[in-house]
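I've put the structures underneath this note.
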Structure I
Amino acid sequence: MKLHDLVTSPSKKRRKVVGRGDGSGSGGTSGKGHKGQKARSGVTIRPYFEGGQIPFFRRIPKRGFKSHMHKDYNVINISKLEELFSAGDLIDDAILHKRGIIPKSKSGLKILGTGDLTKAFTVKATNFSASAKAKIEAAGGKCEIV
């Protein structure tokens, strides 16, 4: 006998018969308890209903504001560019993603100015911090906004 020869037998468990007298063990209330909404026929209770208690999502405090216009940039410091690229290279979000430095582009790429820069790059990004732009141009590179 092999695994592909095995056949499952149909279930032999019988359906629970309710409401057929106290002697059956499921007579009287037919397993529904006593009275109440769930004992009636046609009951539909909406999800998250808490029996008339103030629901959880109404109890918790709602504070602050989350803008739907917020842009979520991939950020990278110029010190990282200094480590990973040689002078004269073109740097943009596609190249950074291809090398596994940043994840797939969100709303674009922002270059930040932490660290020192000695090499000249051409950097194409969505946004630059003021210090990053100054350091790149001081090193002889170019900043291009895409």
Structure II
Amino acid sequence: MTRREIREHLFCMLFETGFHDEHEFEEQYLMYWSTKDDEPSEEEHEEIKSKLKAVKGRISDIDPLIEKNAKGWKLNRIGNADLNILRLAIYEMLYDEHVPIKVAINEAVELAKKYGTDNSASFINGILANVYEQSEEGK
């Protein structure tokens, strides 16, 4: 499975698990894969689960950054697809040392083109550019 495919599955699972309680994580995780043809290897399963839990664990840090940089937009006004693309991208930008920042931004824009609205890609790109400029690497 490619990095892009793993990222796309992570986005889909973030989106889906947002509708369920945390104690249902394992059940939701297994249910998600039961609908897919491309079953990941055991190593990929561990990576996906670990990263999914890490992103969810950082939402309380990430959401204020989104709201701060989505000028004039409250979180509850941002579509769920856009919100979860942003969460994943900001996690990768700030907390995942294995993903270059520009790759995280580019991949988020590609996910937005596929899963978002007509304006999602530019909206997400703008927010992520602001987050990057405020980060240590952007200074």
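Readers should treat all values here as calculations from the given coordinates under stated rules, not as data from a laboratory. If you're wondering where the values come from, they're calculated on a predicted model, not measured in any experiment. Cβ atoms are built from the backbone, for glycine too; each structure is taken alone.
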Check your understanding: If we compute FRET efficiency 1/(1 + (r/R0)^6) of positions 26 and 82 (r between Cβ atoms, R0 = 30 Å, to 0.05) for structures I, II, which one ends up with the highest value?
Key -> II
Review point. Hey, FRET efficiency 1/(1 + (r/R0)^6) of positions 50 and 74 (r between Cβ atoms, R0 = 41 Å, to 0.05) derived from one of I, II reads 0.45; which structure?
Key: I
Revision key, fill the gap. Matching 22 (relative contact order in percent (Cα under 8 Å, 6 or more apart), computed) against labels I, II points to structure II
Review point. Taking Rg/Rh (Cα atoms, Kirkwood Rh) from the coordinates of each of I, II, which one would give 1.48?
Key: I
Practice item. Name the one structure among I, II that helix-only ellipticity at 222 nm (-39500 (n - 2.57) for each DSSP H run of 4 or more, over all residues; to 500) of -22500 was derived from. Key: II
Exercise for review: Of the structures I, II, report the one carrying the highest value of distance in nm of label points 7 Å out along Cα→Cβ at positions 10 and 42.
Suggested key: I
